[in-house]
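The next part holds the structures, each set out as structure tokens.
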Structure P
Amino acid sequence: MFIDLTRKRALITGSTAGIGLAIAEVLQQAGADVIVNGRNPGRVAEVADRLGVTGVAADVGTADGAQQLIEQVPDVDILVNNAGVFVAEPVFEIDDDGWRRIFELNVLSGVRLTRHYAPRMAERGRGRVIFISSEAGVQPPTNMVHYGMSKTAQLAISRGFAQELAGSGVTVNSVLAGPTMSEGVLAMWDDIYPGLSREEQEARFVEEGRAAGSLLGRVIRPVEVANMVTYLASDQASATTGRSLGVDGGLVPTIVP
């Protein structure tokens, strides 16, 4: 299978590191005209310069930030709603602002951008919207209930948008990423497994952490999530919409996607 995204403009939010950066790199390799995004102007400029792509600094977790991005990038063919954050916090200690912060960035950022870009895609008869969700959306982690809530919400929103866009040529899907070796996860490992090598930290995490039960026996690499996103962005995935596709290493114990 040869995926060619030449002349397709792709916006990936939260794409200066981790999964988002890997998605930007793989989409670019497939020929897409990539736009990277993040909150830190210096980091956005550095990544954009290194990849030779367009960079737009904007905080999509706010209505003003999303509008700033839209004004600079009025149209895209591929929208990847990746911006998000996870925070470990006991559920009874999460205050109202904590719930709102997670919801604004992880959920409303994608709603705002999809609300703008998807109708324009439909006018052209082709487009791709992809939400980067998580297996936490179907099995919420006890120490990050607000994060799990936001990922579950993404699944419902993605399906709803897909239904609204039925027959338009625009597909909307979600990717259920499993525990992935991103910068945030590595920082967490350094906190809970200090002094161990990366290999030792990964082994401990698979044995006793969130990745326990993985059929791969390891955590996911960002490029593996990016490969699924690139497929969903392609013409080869034209019959896949309203779905949630797992890149979780078999962590979710189910036969139904």
Structure Q
Amino acid sequence: MISASDVSVDYDGTLVVDGVGLHAGPGEMVGLIGPNGSGKTTFLRTLYAALRPRAGLVTIDDQPVATLRGAELARRVAVVAQETPSDLPVTVADMVLLGRAPHRSALAALSRQDRRAAAAALTRVGARHLADRRYATLSGGEKQRVLVARTLAQQADHLLLDEPTNHLDIGYQHELLRMVGQLGVTTVVVLHDLNLAARYCTKLVLLDRGRVVVAGTPDDVLTPDTLRRVYGIHVERVTVSGCLQLVFSPVDEHERQDVPGA
């Protein structure tokens, strides 16, 4: 369980996250959505203590995340960040084995258990055949699979992902989020694609200019009026095979005058 209450973050005196809250229960996938610059990544980074908030509280299973240190935090929370280096001179197997670091001392050799956990993780994401490949030579979709495998090898029960579908083709986007949803761990994911958020997230938090506009189920959050107000775009809602989907069209020039921030 991940909870955040009234979290505020500033950069050089500029408030970029203002009183944001979130609750992700066991097994839920909560999506952070919103326009560029709305504070999604900044808020996500406070959830794994990469940033210290100016105000507010973040807890993991009711324990303040600020009290978790080093390997203890890594055993609880796995992260797939936007800025993960893509040119590391390591094999895929070595990249996944990095996920085992929280479970052994710095000088300890890799154990049979570590190698089995890494192999099982690669198998689960369908990337076992890539084990001996150089990580830097993989496609974007293959790299994302490997990064998810690393988090599986880490055996954390909380997963945070920052725009994991960036640069992936549509097939890989759905494959990745479907796979993450089947892991059974508490997940918070930053997404730009609202249709992916509607299909795979159990709850959404819509941010704009550092504040929560609305939070709730995809059906509650992704309303035409709300999305027009936040994104400045027309939205039509349709249901396809039981899933909510959104059809977008631009607003006319004269309509933009009625859209805040447009």
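No lab work stands behind these numbers, since they all come straight from the coordinates. Values in this document were obtained by computation on a predicted structure and should not be read as measured data. Cβ atoms are built from the backbone, for glycine too; each structure is taken alone.
Listed values, structure above:
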{"item": "FRET efficiency 1/(1 + (r/R0)^6) of positions 139 and 155 (r between Cβ atoms, R0 = 30 Å, to 0.05) - structure with the largest value, from P, Q", "result": "P"}
{"item": "With helix-only ellipticity at 222 nm (-39500 (n - 2.57) for each DSSP H run of 4 or more, over all residues; to 500) derived as -13000, matching label from P, Q", "result": "P"}
{"item": "With mean count of other Cβ atoms within 10 Å over residues 19-26 derived as 26.4, matching label from P, Q", "result": "P"}
{"item": "Computed 3, 15, 29, 26, 18, 7, 1, 0 for P(r) over Cα pairs in 5 Å bins from 0, in percent, for residues 123-194 alone - originating structure among P, Q", "result": "Q"}
{"item": "Which entry (P, Q) yields the derived value 0.90 for FRET efficiency 1/(1 + (r/R0)^6) of positions 51 and 235 (r between Cβ atoms, R0 = 35 Å, to 0.05)", "result": "P"}
{"item": "Parent structure of the calculated result 2.5, given that distance in nm of label points 7 Å out along Cα→Cβ at positions 99 and 203 is the read-out and P, Q the choices", "result": "Q"}
{"item": "Top of P, Q by relative contact order in percent (Cα under 8 Å, 6 or more apart), largest first", "result": "Q"}
{"item": "When Kirkwood radius over Cα pairs in Å, for residues 75-146 alone is computed for each of P, Q, the largest belongs to", "result": "P"}
